[in-house]
Structure P
Amino acid sequence: MSDKNFRPMTVLEKSIVLKLISVVDGNENLIKQVESAHVKRIDDYGSLEFDVFDAVPYANVSGPMVTGQQEDIDTTAISGPYINFILLLKAGLISELDIYKDDGEKVVAIYDPEKFFLSRGLPPNG
């Protein structure tokens, strides 16, 4: 690790990422990456930059892998705004968890991976 600001993941952070990768076929290497990862917070929503070391890539893909959405206190079914959780890969390694609210406002709800609506991004072969 080159940056002293990286730290082990919290229980909530780990549960968010594990929930996101639960919909990925053949996710064993991703689970191993999560188990060994150190992270640093990069914004007020709790987005994370990852440092995965001694990790085997999932596949040779880069970009958004999985998206999760959760309702906030002010979310309406038709127009949102939703809290978004996007897991990004770079060359098959987890590089970032991007968290934001559609309208850019402060999140009121507590993040709860059990309330996520999940959708896949990249195909495993890129």
Structure Q
Amino acid sequence: MSRFDLRARYIEGWYELNAEKLVSASAPDFIFDDPAEPGPVSRDELPAYMGRWDRRTQLVGSTNKWTLRDEVRQDKDGVLTDWEWWELDGTDLCGMAMVKTRDNGVFLERMTYFDRRNRPSLSES
């Protein structure tokens, strides 16, 4: 599979909450960085992380359906990099993800997110 095919399989895994697809599309040195986790998540830990993510999204009232609103893609020097703004449907949770893929799989996903209801107000003084 090419890096484009592996990236497509990886995103399908997230849409379907399918751990087998995620793991099979990831590289052996895969790292997932979520600020809510105590440390980076490895390929072997990805199925357990997926369960934790699903429980977190359920706590904010989601069925884990989400939408990519914006995406920027760069394919350079054998690395496909995607930057995406995502929103968790039916909630105020949204954020940004960066995903890097080589021809042996996704090797990095780094994301950050916030709940629009709980962000501080920036009022003028």
Structure R
Amino acid sequence: MTKGQLTMEYLVLAALSLALISFSLFSLLKISEVEENTRHIQLFKSSAIDLYNTGEELCAMGSGNSFTLHIYESVEISSDSHETIFLNSKYNSSFSKTTSCQFISITIPENSLVQISNFQGSIRIEVN
């Protein structure tokens, strides 16, 4: 073997190694991105379930009662009679629940402190 041939073989090995490292880094970044989206979806679900459970508790307690909640991820609430839809359009996640009292529609931004109250049989949410 000549010296030039050995250099070319090492160059090919180095290029192959760099390609494999690049592919590995790209895969790790994609995994991190998916994990971050999953975390935000879980925060949305947690916030929406907190709103739902608090609304149901307030409905049982009667008009005039209220609680303060911290909402971690944005939640859009829409209600049709006793079916309430909780939506986060940014992460394309939603679910619906049958509720005892009707929720008044609202969009709550992420990291918000909200006042949730029973106002004459309807669940009202105000962002503080």
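FYI, it's all coordinate maths here, none of it is from the lab. Quick caveat: nothing in here was measured; it's all calculated off a predicted structure. Cβ atoms are built from the backbone, for glycine too; each structure is taken alone.
Things worth noting here:
- Structure responsible for 3.3, with distance in nm of label points 7 Å out along Cα→Cβ at positions 58 and 106 calculated and labels P, Q, R on offer: P
- Of the structures P, Q, R, the one that -4500 was derived from, the read-out being helix-only ellipticity at 222 nm (-39500 (n - 2.57) for each DSSP H run of 4 or more, over all residues; to 500): P
- Source structure (of P, Q, R) for Cα extents along the principal axes in Å, computed value 91, 25, 18: R
- Structure from which 23, 17, 12 was derived, semi-axes √(5λ) of the Cα gyration tensor in Å, for residues 18-81 alone, options P, Q, R: Q
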